[in-house]
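These notes open a run of structures that come right after.
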Structure P
C-alpha cells in the first residue's frame, strides 16, 4: 500500500520534521521530496584564475536549509575559454578525499565544463586563510559522522523524529550533488541538455543515487561503488556477515539500497570496477546492473586489482562520457557470453566486432568470496571464422561454485591520455559474469578433471597472474598474487615455498604472506614477513622458505601453516616513517627476475 507524502513547504528548502506516515518509503518519493531547482544558488566566487586556456574557479553555492540553518557547498568549477555550449560534468570525490582540481582540468581539456564538489568538507586545494569551504550547518553527512551512512534512526543531527531515509547521510549528499547539477545547467557556457555525473568509491555510491533520482543526468560512470545488496548475505558464502543498518532494514533496502535505485536509472551507465575490490563488490555490481531497465550498460573490471585500474580500464570512463555527451566515440556492445556445463565446463565469448579486437581473456574462479578470489586465465580456442572464442574451465571439485567472465581488449585509433597513468592505445570491456552452484555442477554431471599443482608460477607469461604496484618505480615496486588462496595451488602442510631469483646487485628481498585477506569470517588478517639476502651477480639463486620464516612485523608471532595464506607479495622493502623498515628504500640495480615459484619438500 502506498503512503501519502505530505511536505510542509518553508522558505529556502528548509527540511521539515515529518510524521511516520509521511516518511519517504520509495526512491520516487525520495526524488520528489526535494526540488533541486526551487531556490537560488547564491553562487559566490572565492577565486578565479586562468591556466592553459582554461578558466578555473573556487566557488561556493547554497544547498538548502536544514533545521533552520543554511548549508553551503564549496567546489572547483572550470571550462575551456574558447568554447561555448559545453556539456557539463559533475565529479563526486571518494571517501577521505576532496574536490579535485585535476579532475576539473582533465575534463575541461577534453571539452567539458566540469564541477567537482567538496561534499566531504576537507580543506580545498590551494586554500588560503579565510577561504570559504563546505558548511553543512545543523547537519553533518561528512565522514566526521560515519555512523550516519548506515542509519535511519533519529538523532541530534538528523532531520526526522522517526526512522527515515532523511536521517541518512546519503540523502543529504544526494541533495548536495543534485544542486551541483543545477549549478552546471545554469552556467552560461553549459548546454543544460547534456549533463553527466561520475565518481569513485563513495563518489561511485553517490553517482548511482544521483542517476536514480535526477532525470537531468544523461550519462553516469560510477567506479568501485554504487552496487546494491550490501545488507543481503551472499548465498554461496554463508560465513560472511553483512553490516546491519541502524533502523528498519527493509526501509533501508527500499530507500537507500542501490538495487532500489537501479530500476529508476534512465541514463547510459558504465561501471568501472576491479575484480577484487573491498568496496565495489564485483558480483553485486552485476546483480545491480541487471536491474537497470535498458540495455545501455557496460562493465570494465580490472583483473586482480583492488580499488584501482590500469590504463586500458581507466580510459573507458572518459570514452563512455564522450560517446553520450559529445557523440565522438562509439562503444562496442557488451561481449556475448554463455557458460556451458558439459563434462568439462566452458565459456563461449563473442565480442562485438565493430572495433578491432586486440585480445580476449577468459577468466574463471572457484572461490565464493568475490573480494579474495583468484581469477585463473583459461586457455583460449577460437571457434572457426565466427569471431567467437571458447575456453575449457577444468575444476578440482564439484563441491565448489564456478565463476567465469571475459575481458575483451579493443584497439584505439591512437593513444589516449589517462589520468595518473601512461597513455593507452587499448580499452577493455567485460562480459557479464556467470555462476554455477555446486548443485548445478552435480546436476549437469560435470567431471573433476583438474589436478593440484606444486608449480605455482613458472613466469613463462611474465606477471600475468599477478598485480603490480608502483611497478615502474625502481625502489618502491611491489608484486602480488592471490594464487596461494586457490585450492589448486594451496601449499601442502609439509612443503616449503621455493623460487629462483636473479638480481644484478646485492639486495634484501622482502617476501610477504597475507593470511585471511578479506576473510575476517575465517580469522584475523595478518601480514607475515620474511626477508632474504640476495648476493647479486646476475645469477639464479634458489630461495626456500618454511612457514616459520614468516613473522609478524613485531616479530612476536610466526606463520604456522600455509592453510590460510591468501596473498603472496615480493617487495623492495616493507615499512614507512611510522613502521620500522625491513629491506631498503633504495633498491640497488634493476628489479629482480623470478622463475619457478613452487612448493618443495624440505
Structure Q
C-alpha cells in the first residue's frame, strides 16, 4: 500500500513539474518520453532518500532520452549543486534556460551558482535578463547594484536606478535604500537630494533621517549630523533611535549648549534618559536640570516634567509638580490621567484614588478618567466597587462601549454570568464593531453552556480582532468543549481545523500544540500525530506539567505504559499546586489509571485519593475508589 501511494504521489509531482516536456510525436518519441518519465520518477525517489548521485545518474538517462525537457535539466542543475559540483550545476542550468528562458526560478539559481564560483560579470548578465521578467523587483535592482560595484561598473548604477526614482509608485523606503547605495559609491550629493526629497514627502521615514546623518558623518560634518538627529527626534517622538545616535556624538558639555538652549522639554527629557542609559550621567544631569528649571507653558511640557520625576521614581516631587500643573492648566484632563496612573505605578493607590476623584469632579464627562479609576479598583480586586463605579459612569456620561465591557468583565469575575451577558449585549448596541465585546460575550456564553451562541459570538470576534491569536484559541477550545457537551462530531472537526490554523500561523504556539494533541489523546485517535504535537509543545516548554500529562496520556492510549508512566512522573514532579483543582485532579487521575494498568493497585488508589482532594465532587473518581 505504501509503495503504491508513493508512486502515485511522485507521478503527480512529475506531471506538475514537467509541464514543459515536448509534445508527443511518433511512437518512438512517446516510448522515449515514457522511459524518461520513469527515470525522472526514480530520480525523485532517490532525492527523497538523500541519494543525490543516484538521482543524477537517473536524470542523465532521462535527459538522453528526452533532450527537449527543461525540467530534467533544471533538476540536474539542482542535484549537482547539492553535491557541490558548481560547474556542472551551472552547465545544466544554462541548458535548461536555453529551452525555457522564462524560468525565473532557475535563472535565480544560476545567479547563486555563478556568484559562488566568483563569476560576477556573468551573474550581472543573468540578473539583467531577470529584470526583463521581474521589472519591479527591488531586491534584484539592489543585488545588481552591488554586483556593479564588485565588477568596477559603478557608473552603471545611476542609470539602473533612474527608472525607479522617477516612478511615483516606488515606495519611499526603496528610495532610501537607493540613496544608501549612492552614498557607498561616492555620489553623496545625489544621495542627499534623495533623502531630502523623501523627507519632504513624509518626515516620519526614520531610515531617511538616519541615512542622511550617516552621510554627513562620512563627510566629517559632525554638527550637521547632530542637527539631523535632533530634527528626527522632533518628528519621531515615539522613537529613541535618533536620540541614541545623537547621544553617541555627545562627549562633553559644549556639545549640549545649543541643544539646551533650543530644544523642547520633551526632547531634552528623552535625550537625558538615553544619555543616562549610556552611562553619561553628568551630561544627562545637565539636561534634567534644564527641564526642571523650565516653566512649562503647555500641557506636554508639564507632562514631560512629570515623566522626568517618574523616571527618577521620585513620586513625592511628581505629586507636587502635577498639583502645580493642574492649577496652571485647569482645562486639561490629561494632567489628571497622567498624575493618577503615575502614582499607581509607584504603589500610591490612595493618592491615585484622590486624584481620580478630583479629576472627575473637574471633568465629569471624561470616560478615560472613569475607566482608569475603575481599572485601579479591579487591580485591587474591588469588584463590587468597580461595578458600582462603572454604573455611575454610565449614568453620568451616557452609553459607552468600554464602560459596558468593563462592567461585564467584573460581573464575570464574580460569576454573575447572566448579568454579564446583558452588559455585553448593551455594549454591542453601542458599537457593533468592537471585537473585545464579541470575544468576552462568547466567553460568558460558554460559562452558561450556551454553546451555539458562544460559537456565533466568537466567530464574529475573529475578523474584528485579526491580530489577536487568542481569539482563535478561544474559538477552537469552544468548538472542542461544545463537541463534548453536545456530542457533535462537526464541532470536533471545526476545533481541529481551527487549532491547525493557529499552529500554521505560529508553529511555536505550545498551548495550541498541547490542546490539539490532548484532544486526539482523549479520543484515542491520530495518536502518532498527537505524540509529535505534544513533543513539539514540550520542546518549547519542557517543565509544563499539563503538557507532560498530555504526552503521558497519549502514550497510555497508544499502549506504551512505560513512556506513559515516565511522563506522568515528570508531570507530578513539576506540578504547581496553585493551579486550579480540576487540572491537578486530571493529572493525578491519569497517574492512577496508568498505575492500575500496570497492576499497582495500592499506588493507583493513592493517586485517585489525591485527585479527589482537588475535585471532591468527581463522580468518576469516587466510582474508581469504590470499585
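Just checking, which of P, Q has the largest value of distance in nm of label points 7 Å out along Cα→Cβ at positions 98 and 570?
Answer by largest value of distance in nm of label points 7 Å out along Cα→Cβ at positions 98 and 570: Q.
P, Q: which one has FRET efficiency 1/(1 + (r/R0)^6) of positions 410 and 586 (r between Cβ atoms, R0 = 41 Å, to 0.05), as calculated, at 0.90?
Q
Once distance in nm of label points 7 Å out along Cα→Cβ at positions 130 and 498 is calculated for every structure in P, Q, which label goes with the largest value?
The maximum falls on structure P.
Of the structures labelled P, Q, one was used to calculate semi-axes √(5λ) of the Cα gyration tensor in Å, giving 44, 28, 26. Name it.
P
For relative contact order in percent (Cα under 8 Å, 6 or more apart), the calculated result is 9, so let me know which of P, Q that is.
Going label by label, the one that fits is P.
Supply the structure label, taken from P, Q, corresponding to helix-only ellipticity at 222 nm (-39500 (n - 2.57) for each DSSP H run of 4 or more, over all residues; to 500) with the calculated value -4000.
P
Bear in mind that the values in this text are calculations on the coordinates, not laboratory data. Computed from a predicted model, the values in this text were never measured in an experiment. Cβ atoms are built from the backbone, for glycine too; each structure is taken alone.
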